[in-house]
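Q: Following are the structures in question.
Every read-out reported here was derived from the displayed coordinates using simple, explicitly stated rules and does not represent laboratory data. Values in this document were obtained by computation on a predicted structure and should not be read as measured data. Cβ atoms are built from the backbone, for glycine too; each structure is taken alone.
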Structure I
Amino acid sequence: MQKALILGAAVFAVATSASARDLRIVGSSTVFPFASAVIEQFSNKTGLGATIESTGSGGGMKLFCAGVGEDTPDITNASRRVKDKEVKLCADNGVTNVTEVKIGFDGISILSSIDAEPLDLTKEDLFNALNATLVVNGEKVANPNKTWADVNPGLPNMAIKVMGPPPSSGTRDAFEEIVMEKLAEHAGVALELREDGAYIEAGENDNLIVEKLSTDTALLGIAGFSFLDQNSDRVQGALIDGVEPSFDNIADGLYPIARSLWFYVKNDHRGVIRGIEDYVAEFTNEDTWGPDGYLADLGMINLPDEERQAPSLDGPSGKFAQ
């Protein structure tokens, strides 16, 4: 499911001239609330509009890399870095002049209802609960664990039921890479989330996960830290390897499931689509992404001072410059 936010004069329409339409942004559901706040300030200051769609990091890259022109997005957000295969897709479609902007950090939280029993999980617990195949008594078998107590006797005797993002999501990519990948390799099994009801795809709508958790104390959810930070009266975050998901723990690199956040700018649209430079300038303003900026109030963990520099849009950067 896609979620769209229209701000100011932000109705997107295909026009006879590309310069007649407003800025179009797609991508990560995790970056969505941060980019939406930036759009609001950008629109107030410039009088320009913008449309933002929560398509997921992977979905956003597909749209962004489809080509250059008014029917393609100008910027895509991502809750993980662009993949090599996406750089190739862009290049195959003539999208090579792209600036990569790292904007901050986020922790992937394992959420539950505020009324549920607090949990202290390990990466191994999560892998053994959610991977489709495990090795039991030397044999590869379909995951036999039905409850969290089956995974770890110290955990509740509660059915394994976790709501999380779909394959198009950068949060899912990051979760699989940080939590599951090495454990799957060590076990000699494929990394594949269960499809027997233990893992439930929520679509590109992290707010839906919060809503479901509010009414089901037996359900867990996987979402970005900002959704915990902004809904702390309704949900709580499990400890991971004994570490609390908190702003300071993520910023200090102590929380085990943390990742970087990004956006990507299609430079060939500059001078054609209105407001690209103004939007990037607003996002990378110290009052926006700095330690005391308004994005920190929304739960985004800022980059260190030495990394927080306004990007140059004069040519490709990051993986696109290689």
Structure II
Amino acid sequence: MRLPGLSLRTFLPLACLAAVPLPAADYPQAGIANGPIQAKLYLPDAKAGYYRGTRFDWSGVIASLEYAGHNYFGPWLEKHDPQVHDAIAGPVEEFRTGASALGYDEAKPGDTFVKIGIGVLRKGNEPRYAFSAPFEIVDTGHWEVRKGSDWIEFTQTLTDKSGYGYVYRKRVSLAAGRPEMTLEHSLRNTGSRPIDTFVYNHNFFVLDNLPSGPGFSVEFPFEVQATRDLRGLLEVRGRRLVYLQELAQNQNVGTDIKGFGPTPKDYDIRIENEKAGAGVRITGDQPLSSLYFWTARTTVCPEPYLSFHIEPGAEAAWRIGYEFYRLPRP
């Protein structure tokens, strides 16, 4: 199935795409379900989409995911503006090259660079790249969305005069009769230049809208080493991060996580809340290149990083799995 109105190409500047934020139900979206899980996803749309920022990939933005009376994803900011860099929901991903983006460092002010999953952006006069900057969108490429009852697939095709080009696909699917979701990705280099990128999944969990605090824990398959001061809000207990205090409004804390090895077995993370009696297990099929953890009062976010070097004509593929469960864990 191809959804009408979702194959788009635009050369409008970002300012021309501004619009008054809509009620959540009015943004373009689609639903998938498999029995245990019912999920709604926002669709990429340069004029009316829920997310039109220039940080995160526009595909696979999950408005809600319900299992066994629990909701795992949804808005985490008090107010929504589609063009704010983190006004997004779900297990969303950002592609970066070094400390910036494809072609950014060599571009002069006014020239263009590329953000995978978004499009061609124009560099401003900023002294250095910042993911929070509202860059002008020059070209979103060509988006196509296909779906079935329990899956949805997003494809973005883009070619830029800089020599970068790609076909990026993300398929969100639900396992038949089981509380499991899979994100399958592929990135094919159709340009003349190699693509060096890392991609991280921010995982904005908002389990039942419970405040981040005692009852929540995040578990890894290795002994955790936190590199930053957790300020008495959390502490490391072996393989787990445990909340000691309820975070206040506008309070957040983050740290790099060390201790993982060179194989995919360490891409295995659990978030649980004893009060809700619910949890989720996140696994990946690629080795971690880096790992960060960030949390605010309204969200819990383990952020696994993967790195890829893709020569012209080559393709990278990776998969992330989510298993939702009740406590005690399976």
Structure III
Amino acid sequence: MALSLKEMVKHEDLLTGGHRACAGCTGANILRQIMLTAGPNTVMGGATGCMEVVTTIYPYTAWKNSFIHSAFENVAATISGAETAYRSLQKHGELPQAAADAERMNFIAFGGDGGTYDIGIQALSGAMERGHRMVYVCYDNGAYMNTGIQRSSATPFGAHTSTAPAGSVKQGKEQDRKDLTEILVAHNIPYVAQTTPFHWKDLATKVEKALSCGGPAFLNILMPCTVGWGFPMERGMQIAKEAVETNFWPLFEVEDGVYKINKKPKERKPIADWMKEQARFRHVFKPGNESMLEHAQQWVDQQWDLLLKRETMTNM
């Protein structure tokens, strides 16, 4: 059972204020929510990226718990090593008393889509395959936001980025986004899930499940980015909510191979409603680009239909 909101707000905020995140950043909210659930007995590792840079600019840190900064490509390897070291010390009775008395130490790695979908996927895949008791969290903002808004394999079709611009020759990214969540499901690990910062109870429940599943777990969390996506800073949570209502970002989980969709919108909104709020899709609505909007909607519909089939098949 997930913590109630009243219980969560009584916990110490382990990510302090005063960090360097942009106004309206949903990523800082994601990290705060995770730590309010995970608690202080947590070793957190951050890959180079937005959330690492804004929380650990030397010589300062916004983290009150143990934190390890890793390179873009290896945070999963770093935290798998910390988890292995902990088990070794535990086995040989060499833990410091505080750690020995802890009911459970949590090991969490996090990275953006650039450091997860692309640069860090090798280390992530290896850590999951080896079976470490750790959680990997991807905060997916759909581009390399920290280094100039370059496209990543998580960038949606049609989105304007600095390396896939919309102009006279091309109209944004030409490929559909990679389905990393399904790639992690294929690793046959105990727990995989998608969520958003708007759906706080869903997020908290999934963090708890991931931490207690007894093995490797993966959480893919949508992170609307006011700078890279081009929406007013106060709209981040609403953008996250609408991503679910349009089925662009379904809330679902896979426990031991069994799919469960956590929210099925009663009235599915067209993807155009969500895209219109973001400057990165502005060109899609220009005359002559109608086929791009049709493609975007077809992709969302196909992905949703596949998810429904997977839920049905694994619950038979």
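Q: Given -11000 as the derived value for helix-only ellipticity at 222 nm (-39500 (n - 2.57) for each DSSP H run of 4 or more, over all residues; to 500), which of the supplied structures I, II, III does it correspond to?
A: Of the structures listed, the value fits III.
Q: Comparing mean count of other Cβ atoms within 10 Å over residues 181-188 across I, II, III, which is largest?
A: Greatest value across I, II, III: structure II.
Q: For distance in nm of label points 7 Å out along Cα→Cβ at positions 85 and 293, which structure out of I, II, III has the highest calculated value?
A: Largest value of distance in nm of label points 7 Å out along Cα→Cβ at positions 85 and 293: III.
Q: Of the structures labelled I, II, III, which one yields 4.1 when mean projected area of the Cα convex hull in nm², for residues 109-156 alone is computed from its coordinates?
A: Numbers: I: 3.8; II: 4.1; III: 3.2.
For mean projected area of the Cα convex hull in nm², for residues 109-156 alone, the value 4.1 is produced by structure II.
Q: Kindly point out which one of I, II, III the value 3.0 was derived from, the read-out being distance in nm of label points 7 Å out along Cα→Cβ at positions 245 and 285. List each step's numbers first, then the result.
A: Working: I: 3.0; II: 4.3; III: 1.6.
For distance in nm of label points 7 Å out along Cα→Cβ at positions 245 and 285, the value 3.0 is produced by structure I.
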